[in-house]
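Before anything else, here is the set of structures, which you'll find just below.
Please treat every number below as a calculation from the coordinates, not as lab data. Since we're looking at a predicted model, the values are computed, not measured. Cβ atoms are built from the backbone, for glycine too; each structure is taken alone.
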Structure P
Amino acid sequence: MSKLHSKSRNGAGWGVIFLVLVLLVVLVALVRSVTSREGPTIIFKKLPKGLSQRTELVVGAQDEKHNVKALAVEVIQEGQVVHQVGMAFSARPRRWWKFWSRDPVSTAIWTVPVGHEAIPGLKEGRATLRITARNDSWGCFFRGGGGEAVLELPVRLAPPQVEVLTSHHYINQGGCDLVLFKVSPGTTKSGVEVGDFFFPSWPVKESLPETRLCVFAYPYNVDPLTAARIAASDDAGNETLTNFTYQVFPKKFHSDTITLTDDFINRVLPPIMSQTPELRDQGSPLDNFLEVNRQMRADDARRLVELSKHTSPKFLWSEPFIRMPSKTEANFADYRTYMYNGQVVDHQTHLGFDLAGVEHMPVAAANDGVVVFARFLGIFGNAVVIDHGCGLQSLYGHMTSFAVKEGDQVKRGQVIGRSGQTGLAAGDHVHFTILLDGIPVNPVEWWDPHWIHERIEVKLQPYL
């Protein structure tokens, strides 16, 4: 009988111990839950550069375990909260019975006006944005776990100011000119807009970062009546447009007719297609040629624009560009009509000079610079691109061999390779052009010492 009572007491004792342990585990879990500070992660759809008149903050929060319950934004200046606003979000029911699967991440997005129009008390200078988020957990003693992000931003309530420093600008259609201007502090982007084209500016020198030079162009295919303006934006997103005095001289470009033959097509296409395996066979030699002449030409133009981003922030040259002694076989902006078996099959514009001499003649760098490209380039075949700074580059196409590689510094007149007939070349020559921010412009101006002096050197002299 005593043994039976002893077993009952032992069983009851173990049951009490187990119950106490369970209660301890629950208590620890409860304490951890209510004291947890784990909260949502703050996310930004787009980080603001600063605060202006109409700045909007697109902010949100994400939580993998709980619902995002609320977001709040505070704007602080000089230690004082000048604006505070919050947003509550409806809770999404948790599928607690589906313990084998995870609920989707809770995400809340909010667009908040934080510019001067929404906050009249906002002042020029600096401001702190504090963004907080809470979830619907038991954390922070049942208030919900919190997340926080802090942004330190400039406050600029007026757009950038632009002072034009040069007075007269004369531009040939297809050509260039240089304008100098000064921008107010905080300006992060400035340059000249010509229709859909934008030509960025550069500091005249490191000690004068707000005094800018901008070489701009009127591309050959832009209407001479198209307006040119200086555009500037600051670190708060403000933008401004400023007029300046200029005159554009329209130019009529030459037209030419090219008769395509089967011999020419069958000679030039296989090497091009072998270098570009992504080029699909269009079903016939003529269709393949038209694909190259149209699509590949457009692709090459986009690649040249991308290459223009690899440019020095200062001019790398100090003398006029040189023209190789050679015969001109084609001019800049020649409008070409392509004929095949007596039918018009295509129209394209030739954006450079074709320079021919002896076979495999030495090709000289037009000016000092850095080689940014030296390989096969579509219709140009083997090509070299040299950067001369501030978006100005020179292109040499159809070469048979290279004497330089990418990254090499070259001097004016230095041999960079030899001419050839790679790419869409009918014979041995060099396709040469000047590029401004990747856009072909007329090289004739850059070969002219008088033009260089009047358009570039005279304007820059006071700042050098």
Structure Q
Amino acid sequence: MNNGKVKTLGVFALAMINVAAVLSLRNYPSMAEYGWSSIGWYIIGTITFLIPLTLAGAELATGWPKGGGVYLWVKEAFGEKAGFIAIFCEWSNNLVWFPTVLAFIASTFAFAINPALANNNTYMFLVMMIAFWGTTIISNMGEKASSRFGSFGVMAGSIIPAILIIVLGFAYTFTGKPLAIPPYTAGAWIPTINMSTLPFIATVVLLFAGMEMAGFHALEVRDPQKDFPKAMALSAAIIFVLTVIGTLAIAIVVPTQQLSLSGGLMQAFEAFLSAFNLDWLLAPLAVLITIGGLATLASWLAGPALGLGVVATEGLMPRLFSRRNKVGAPTGVLVLQAVLGTAISLLYLFIPSINSAYWILSALTVLLLCIVYLFVFASVIKLRYSQPDTPRAFRIPGGIVGVWVIGSLGLLSSGFTFFVSLFPTGSMNISVGQYALIMLVGTAILALPPLLFLRFKKPSWKPEESLEE
């Protein structure tokens, strides 16, 4: 593994990696359904998950600023097997998540040409594949190229549209136009928490998943001890502010009963732009938001692949997984996941009966991510005891008590999310026991291949230092 790369990433680039992974405008419509109470839901997610993950990620990244991210952190705390399972869960959950973000990219881009194309499977597949393989090619160009694309994509396709929808929302409100959301009252922001809304907490918590992505790029950071904490704080602030206000902007202009979960963002822009006679902006906006979707895809496509590539360079997986090109990109993993993602996208689009099964596969991604974060929060606690003297430019405030508070919050939120994700939604005609069994078996199938790799590993899997394509 080449550790002598030129260090190119600073605070802004690191922050944009996290923002690209977490800030997704496609999540706004699902939260806008809850109107003012979405504020309360976001606060719950921020306190129980976003802040703990930000603080834990900053301490782990500055204490162990090496390639591998989650794999290295968990390995340092609990050993090779645990680290391997953690990074494999983060990678395997992507395989069934890719088609959802690809479908968002394709349907959004349709607004730049003809919105009706979003219902055309041939169009959808072609655009999804261009997006998927295009970002794979960019990722194969190395971290400098993918970081530049990510920073540009986040600014152009996520931050600018988010700011624009916020500005339009304020303008719409203050010019006295009719609001789709009920008038604000003192307790309107407090969410209703009961048995029917408990599973929704899982959705809220994992809206902020991805804050650890910058850790995979530690080898490329100019000054990791100083830059990681600043980048974590900057990205957390950007994500929270833009997410809360952007969600409310959609809620004030699109009535709940008319809100499309997949197209709600463009619905809102359509309504705003029509109200101010700016309809001509819709197509350019669709292009920008498409770019933002590509940046999100690129971030999740590259990060876990880098981590899995590090595992392979240690001889724990066949050489295919350790294959890198001259700029250090994990070409073996990137191409493999692109092939698998393409196959799943084909099933998703062209076999109608796959939809219910695909919904279950998508739900599995939540369980897999929960396993990753349970390992991360447990690691930040364990390493305070097992490696107390390892230099950390950033430490969670409050000494050992502070670490336990933050780590426990993260463990509880991740564990609770895992538990409620074992319950089916009301629309599914299946018993709780059957559904939970399917979820647990599916999670085991996607999480435990590392045990097989470790059981059958061979000396020949260990790559030579100079292995390149």
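Quick notes
- Structure responsible for 0.05, with FRET efficiency 1/(1 + (r/R0)^6) of positions 146 and 274 (r between Cβ atoms, R0 = 35 Å, to 0.05) calculated and labels P, Q on offer: P
- Of the structures P, Q, the one that 20.0, 56 was derived from, the read-out being Rg and Dmax of the Cα atoms in Å, for residues 306-433 alone: Q
- Once FRET efficiency 1/(1 + (r/R0)^6) of positions 194 and 370 (r between Cβ atoms, R0 = 30 Å, to 0.05) is evaluated on every structure in P, Q, the highest one turns out to be Q.
- Here helix-only ellipticity at 222 nm (-39500 (n - 2.57) for each DSSP H run of 4 or more, over all residues; to 500) was derived from just one of the structures P, Q, and that gives -5000; the source is P.
- Rg/Rh (Cα atoms, Kirkwood Rh) from the coordinates reads 1.22; which among P, Q: P
- Look at relative contact order in percent (Cα under 8 Å, 6 or more apart) for each of P, Q: the largest one is in Q.
- Structure from which -1.20 was derived, log10 I(q)/I(0) by the Debye sum over Cα atoms at q = 0.19 Å⁻¹, for residues 82-257 alone, options P, Q: P
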